[in-house]
1. Comparing FRET efficiency 1/(1 + (r/R0)^6) of positions 40 and 56 (r between Cβ atoms, R0 = 25 Å, to 0.05) across I, II, which structure shows the greatest value?
2. Quick one: helix-only ellipticity at 222 nm (-39500 (n - 2.57) for each DSSP H run of 4 or more, over all residues; to 500) came out at -24500 when computed from one of I, II, so which one is it?
3. Using distance in nm of label points 7 Å out along Cα→Cβ at positions 48 and 184 for the comparison, can you identify which of I, II gives the largest number?
4. Consider the structures I, II: one of them gives 0.20 for FRET efficiency 1/(1 + (r/R0)^6) of positions 72 and 152 (r between Cβ atoms, R0 = 25 Å, to 0.05) as calculated from the coordinates. Say which.
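Read-outs throughout are calculated quantities, based only on the coordinates presented, and are distinct from any laboratory measurement. On a predicted model such as this, the values are computed, not experimentally measured, just so you know. Cβ atoms are built from the backbone, for glycine too; each structure is taken alone.
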Structure I
Amino acid sequence: MANLSNEQLTALRVDYSLKTFDETVVLNDPFEQFAIWFEEALAAGILEPNAMTLATIKLDLTPSARIVLLKGAAKEGFSFFTNYESDKGTQLAAHPHAALVFNWLELQRQVRIEGSVERLPAEDNDAYFYSRPLGSQIGAIASPQSRVIAHRDDLEAAFKSAQNQLTIKRPENWGGYLVKPKRIEFWQGRSNRLHDRFVFIKDENTWIKNRLAP
């Protein structure tokens, strides 16, 4: 296998100059600002703009991260769904705090979110679960997410078994989480690495906005 050289990696450079983001346009409400940027990501045709890095804390207090899909954004927070017995589920049960990152390279933008996490109510879980394609519902039933399996054939067999059930019911160990942000940062790439960064910190019911050095 070929090795990447330091020269190859250090030569990868992009001078960001697509957009600006300053005090004249940044809103005072981070949720409204996120909604505007998300709509612009949709309009730009970005593939799965709701894809986000979810970082959690493992039981040994080391970090763990993966990509999940945003499925809800409101004043209460940002939501996603998974198996409660997965690695991220067990980590969130022990340490109910998380960080999210959206990286929209086509717009040279990044959004970082940090906050506490709580489970969504059963009615929200049901509403989303039964809105999914049937195959996705069956897959959620069949997969022991994050557990070791001997062979893919075992997974296929579990899928077929679940497929033959008379009724498809949301598993009790499958549902959603709500990330309730305490910190939201918007990053816009700028030329010469003089990027625009604005951070919102929640102080009780008020959001305090500040510009950060890049």
Structure II
Amino acid sequence: MAIGVAIVGNLLMFIANLIPVVGMLSAILVAPQITAGMSWYFLRRSREGKAPFDAMFEGFSLKFVKLLLVGLVQVAAMLIFFGVMVGLLAATGVSFTELANVQNGGPPPAVGAGFFVVFFVSMLLAMFLGLRFSLVHIIAMDGDMGVIDSYRLSWRIVGMRFWTLLGMAIILALLGIAGALALLIGLLFVAPLVPCVIAQAYEDARMLAAGNPPRN
């Protein structure tokens, strides 16, 4: 069941991105609801011992508008971030075409190094922000707080267990690579772990805040 939830959820988001016009809007009309729904399925399993398969679609019926706003904030933040990144890369005076044109010498080494430093730091910052806000969907799904407060709570919860969750993210990434190398079959078993870890990290923090820390 867990594998089925992960397969169907990721497949729906992939298909939505391929549909003309809808694909442009899927980041706010489909992806946030499905992302929250997959974690919601595992959260209900954690609390109730089991959950129906269609729990993964409850992001559309229970918190559609709130999750739409979560998606809007994410899209706006991504556009601002990449706009700043492109501006910084442009400030180096180097284009990807020049970097690839090795036969003609390419850009000066110092300029090329500056380009890669800006690019590398930007990617690290993007991954850092992605991790700090990784719980926002399940928080918005489960709680009654507003969108901005959901982002703040995700930042605070992840900050309390940053190195643990970073280690989990690295392990999941390595498992994903291994699963992809195993003729993609391994991804079937890795895909459910991501929403499961997100749901359990949120539930552990909620129980701890309620004075009932998890036993394991």
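1. II
2. Only structure II yields this read-out.
3. Once distance in nm of label points 7 Å out along Cα→Cβ at positions 48 and 184 is tallied for I, II, the winner is II.
4. It was calculated from structure I.
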